[in-house]
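Novice: Structures given as structure tokens follow.
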Structure P
Amino acid sequence: MGSSMQELKRNQRRRAFTLIELLVVIAIIAILAAILFPVFGRARENARRTSCASNLKQIGLGIMQYTQDYDEAYPPAAWNPGVEQDDSSMPGKRYALAAGGLCATGYCVTWMDIIYPYVKSVQLFACPSARYDEENPSYGYSNAISARNITNYDSTLSGTRNNIPLKLSAVLRPAEIYTVVEYNYSAAYYANPYEVGRQARGTLSNQKRVIPHLGGANVTFADGHVKWVNAQVIKAIPDVNTRCVLASPSAAYAYCDKNWNPLIP
């Protein structure tokens, strides 16, 4: 009996882990975690990017439907003069802009409200990767397409031409022109290349406002399609805030950027 007990104890001792074995197991787990966690994080961000692209695709379709109902004109950036939004079910009441800018409260009737009858969703205007200003919309509408500041894109135009949205026929390269971009910012109702480029070259938090997805951003183009654009393309927007001269567009001017200026052939 004594011999059997001693044998059982020896077997129990053999089955126990030594400290070195435990440390080896812990090290292996730590290595696997270090390898897999970034993969999981990238997969999660990929899912967010896809969700964001879906948002922008529906927004693009909403804009195109609007053009068919309004004599092929794109929607305005906002009612002019600014009108406050008092309907809590509308995007203008959910997403705040810069108070005192377009309207006194910052909760204004903008392009988001104007295309709302076609998209039927307030949540569409929030990118799942937007983490800095959740009160602001995630997407900015080009001030060239909306003509909020069309004179920046053609220096020969009179200021009276501002705020009269372009028509489909005026956009010379619709498959190449940015219309709605990632722009988690209080001035999202009139995105422009100079500011988007400046944000992309700024601090990390500013970069995340305009290039939030795996080193790039989703963009809706003037013909309604959506594509992911590399951050380097956005960062390469010139840092010169000067009106574009269409007769001889300068590559050094932000408003002559061919991805933004719809009037350049």
Structure Q
Amino acid sequence: MDHLQRIKQEFARQAAGFATSAALTERAPIQRIIDATGADPTKLALDLACGPGIVTAELAAVAREVVALDLTPEMLAKARERCAKANLQNVTFREGSATKLPFPESHFDVVVTRAAIHHFQEPGSVLGEAMRVMRKGAILVVADVVSAELAEKSALQNAIEILRDPSHVRMYPASELASLVQGSGLTIEKQETWDQPRAFEEWAGIVADPERINPLRTIVQALARAGEDAGMGLSADGGAIVFFHRWHLIVARKP
């Protein structure tokens, strides 16, 4: 299956769970992203791979206008619902791929992408496209889950993620994510990292596929019992499997 088709298939399945996930809608991390954009009523912003519009809606509350772009129609439908419920009139929704953005050069003041880089087969090309559509002096905010810097731990965590969701390509260590952003020609101005606790059942439930999750549960339980944290604090807390996602936020400017 083509990778873009796989993404569309997976996120059509995940749209409802993603839109209502307590971890993904948690206010504080979203506010970090919005604050990092510097968006105000003069700014035109792009939410790249917007998903169910969680960031889109918050960004639209402060920016002049927001364009929400995603590959998956079901995700865009959720984004429309969210923005309509908030009575936001300054959002335009576009279906399209991050690998070939349907916008002219030097168009946006702000570009945001959250929880998306690890799904791209060629993240450097996506970041290059983001830079192309940014105006001189515009801000890019990348917020994504990252893996451990140790290669063995990173490989194990990524294997677990791929078993859960085969549209996952690779969570990068924070240092590599920063290198990707710098490699696109942008100047990094700020970086932040934080850990978000996750419960296996909530995280696994988003993909809505018991046939996939049941064997994965067995694997992570065995890893936890063996004392393997997979670089993400994996453990069995009173029988419940818990871990953390490490988030890394990068603020970069187009020279």
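Any read-out appearing in this document is the output of simple, stated calculations on the displayed coordinates, not a laboratory observation. Bear in mind that the values here come from a model prediction, so they are computed numbers and not experimental data. Cβ atoms are built from the backbone, for glycine too; each structure is taken alone.
Novice: With mean projected area of the Cα convex hull in nm² coming out at 21.0, pick the structure among P, Q it was computed from. All intermediate terms of the calculation are to be shown ahead of the outcome.
Specialist: Values: P: 21.0; Q: 12.7.
Here the read-out was taken from P.
Novice: Name the one structure among P, Q that P(r) over Cα pairs in 10 Å bins from 0, in percent, for residues 18-97 alone of 14, 21, 23, 13, 11, 10, 7, 2 was derived from.
Specialist: Values: P: 14, 21, 23, 13, 11, 10, 7, 2; Q: 21, 55, 24, 0.
Considering all the candidates, the number was obtained from P.
Novice: Still on this structure, I have one more. In terms of mean count of other Cβ atoms within 10 Å over residues 50-57, which of structures P, Q is highest?
Specialist: On the way: P: 18.6; Q: 27.5.
Across P, Q, mean count of other Cβ atoms within 10 Å over residues 50-57 peaks for Q.
Novice: 16.0 is what came out when mean count of other Cβ atoms within 10 Å over residues 90-97 was calculated for one structure; which of P, Q is it? Write out the running numbers ahead of the final one.
Specialist: Working: P: 22.2; Q: 16.0.
The read-out comes from structure Q.
Novice: So mean count of other Cβ atoms within 10 Å over residues 66-73, computed for just one structure, reads 13.8; which one of P, Q is that?
Specialist: Considering all the candidates, the number was obtained from P.
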